[in-house]
1. If relative contact order in percent (Cα under 8 Å, 6 or more apart) computes to 16, which of 1, 2 did it come from?
2. Work out Cα Rg over 2.2 N^0.38 Å, for residues 16-55 alone for each of structures 1, 2, then name the structure with the largest result.
3. For the read-out FRET efficiency 1/(1 + (r/R0)^6) of positions 8 and 64 (r between Cβ atoms, R0 = 25 Å, to 0.05), a value of 0.60 was computed from one structure; give its label from 1, 2.
4. Of the structures labelled 1, 2, which one yields 22, 14, 13 when semi-axes √(5λ) of the Cα gyration tensor in Å is computed from its coordinates?
5. helix-only ellipticity at 222 nm (-39500 (n - 2.57) for each DSSP H run of 4 or more, over all residues; to 500) was computed and gave -2500; which structure, 1, 2, did it come from?
6. When mean projected area of the Cα convex hull in nm², for residues 32-103 alone is calculated, the result is 3.5; to which of the structures 1, 2 does this value belong?
Structure 1
Amino acid sequence: MAEITRKELILALIAAGDHPRLMGVDLSGLDLSGLALHRANLARANLSGANLIMANLFGANLKGANLKGANLTRADLEGAYLAGANLSGAILVDAILTEANLNDTILDGADLTRAVLDDVKGYRPTSD
C-alpha cells in the first residue's frame, strides 16, 4: 500500500522543484498518470501496480525500482536509468525508451508492443 496519496505526491513534487527525490518511497498502486516526474530520483521506489500512463519519466533514476505490473503505456522514459529494475508484467505499450539503460532489468512478461527502443543499453529482444 502506498505511503502517500496522489494529492500529497503532487504537492511534494511542486515543492521539490526540478529534481524530486523519492528514493525508496512506496508508491505502489497509485494513479500517477500524466505526472511530470522527469529527472526524479526514484531509485529503489516501489511502483508496483502503479498507473503511470503518459507519465513523464524523462531522465529519471529508477535503479532497482519495483515496477512489477505497472502500466507505463505511452510513458516517456527517454534516457531513464532502469538498471536492476523489476518490470515483470509491466505494460510499456507505445512507451518511449530511447537511450534508456536497461542493464540487468527484469522484463519477464513485460508488454513492449510498439515501444521505442532506439539506442537502449542492455536490452536484447528475444526472437519468436
Structure 2
Amino acid sequence: MPKNNRRVWTSGDIKILHANAHIGAVALADRLGRTHRGVRDKASQLGISLKRPSKPAENAHPLVKALSVEMDRKRETTDAVSARSGIAARTIEKWRQGSSPNLFLFVAVANTVGLDLRLVDLESAR
C-alpha cells in the first residue's frame, strides 16, 4: 500500500481527470472517489487546470462568444488553450469580459481550438 494509505492513480483515473477538468475539483473528487486536495494535487502535478470555463459577458464580441462556445463544446479550459497557443490566459479572459481582441492573438487562439477566421464576400453570401 502506498504511504499514508493513498490510493495510486490509475491511467483510467488520469483519463477521467483530463477529460473532465472543466467540471472543477469538487465534482471530480466526487466522481473519482478521492479527496478534493488529492485531485487538485494530481492536476497540478500533471499541469491540468481545474478552472471552470467562464461565460462571456453580454458585451463580448460575437467572435469571442463563438470561440467560447467552441471551447466549451470541446471541453477546453482557458489555461489549456493558453498553454498551447502561447497567449496568456488573462488575455483570453479579458476578451470574455468584453475587451476587444487583437486580431493576431485571436486567430492564434482560434486556430488552437480548431477554428479559423475567414473573410466572406457579403455580395456572394446573400
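Computed from the coordinates by the stated procedures, all read-outs in this text should not be read as laboratory data. Worth saying up front: this structure is predicted, and the values here are computed from it rather than measured. Cβ atoms are built from the backbone, for glycine too; each structure is taken alone.
1. 1
2. 1
3. So the calculation was done on 1.
4. 1
5. This figure was derived from 1.
6. 1
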